[in-house]
Structure 1
Amino acid sequence: MRIGRFLEESPLFAITKAARVLEARLNRALRSEDLTFLQGLVLVAVFFEDPVMVSPSQLAESFSTTRGNMSHCLSSLEAQGLVKRQIDRDDARVFRISIRPDGKKRAMRLIRTFDGLQNLLEHEVGARNVRQTLANIGRIETLCLELAVRPAIGNPPVSRPAAAWHSRAV
């Protein structure tokens, strides 16, 4: 397709494609734990947090997801007996999340799995390259956030790859 070259040269497309592919593969890898990747990350996060302190809103913010999505995730973990939601003693509008014994066991297995994946990435790609990639993704994310709130003043300059793709498409 004509858009192929643009997609090959687009860091935004590469990042979103990688995210979709990685999440699908990680979900498949965690199927034996009967969890999705997000559920696994949330369970590990709850494992490390003080149960008096962690709320669904804090988790949603930490994982850059909606409160509704986090509520669904926590409902699944709660249905499996891995976490428990309790109403905050000081503020009845707030739920606090604590981990149950089965959740602790599962979280420990997940921590080993996540550590193994991190070690594999660092071994194959290099720890320095992993850190540099994360820094570059962070810069791109910041730029995208800035562009989303920046008022539209004229057209942004067209880069060479986009211009080359555009000239073939017209």
Structure 2
Amino acid sequence: MAAGPHKHKGVSDVKKKIAVLKQVSLFAGLDDQTIEQLASISELRTFKAGQPVFTEGEADASLFIVISGVVKIDKQVNADQQQTLHQLKDGEFFGEISFVRGGEHIASAQAVHDAEVLLIRRTEFDKLAVRNPAVGYRIMLRMAGQMATLLRNMDEKFVELVSYIYGRSKK
């Protein structure tokens, strides 16, 4: 069994977390106090190339933000095949579906190269949202917008696929 991700601690890490959070579109425009609160509930993790961040079916309501490296999102197609859905780089986030709805991850995430990520657990975010409901609402609304865009893009790809298959069957 592979060793788990490495956790960081220290004052310089707090500054690093704040700097990272300020660069993420999801948190753009939030005041410094709120960013500091988000930094206080977040965790820095490192993953070696090939190491899973999480696996499909694993229950973990956390949001992940890539600080450095590359993380790929894979979906199990059948027993022998996985399909890479996306590769994420610095400042991009993932895990938002499980973060919002709770439950199991619908795909797997794995470090392609050594990667450092920032993790925000839903349980900790909920505590922050209770103290500052307007911030919780704004972040969840932005996340919903990101997921709506993703869904729209998937719909377009589905229509293209159906059109392609339908066009081939007419020949």
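Every number in this text was worked out from the coordinates using simple rules, so none of it is lab data. Predicted model, so just to flag it, every value in this text is computed and none were measured. Cβ atoms are built from the backbone, for glycine too; each structure is taken alone.
Out of 1, 2, which structure matches -22000 when helix-only ellipticity at 222 nm (-39500 (n - 2.57) for each DSSP H run of 4 or more, over all residues; to 500) is calculated?
Details: 1: -22000; 2: -14500.
Considering all the candidates, the number was obtained from 1.
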Highest-scoring label, criterion being FRET efficiency 1/(1 + (r/R0)^6) of positions 90 and 114 (r between Cβ atoms, R0 = 25 Å, to 0.05), among 1, 2: 2
Of the structures labelled 1, 2, which one yields 19, 46, 28, 7 when P(r) over Cα pairs in 10 Å bins from 0, in percent, for residues 26-73 alone is computed from its coordinates? 2
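Thinking of 1, 2, which structure, once relative contact order in percent (Cα under 8 Å, 6 or more apart) is computed, gives back 25? If you can, show how the numbers build up before the last one.
Numbers: 1: 22; 2: 25.
Going through each structure in turn, the value belongs to 2.
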Winner on distance in nm of label points 7 Å out along Cα→Cβ at positions 18 and 42 once structures 1, 2 are ranked, highest first: 1
Which structure, out of 1, 2, was percent of Cα pairs over 21 Å apart calculated from, if the result is 52? 2
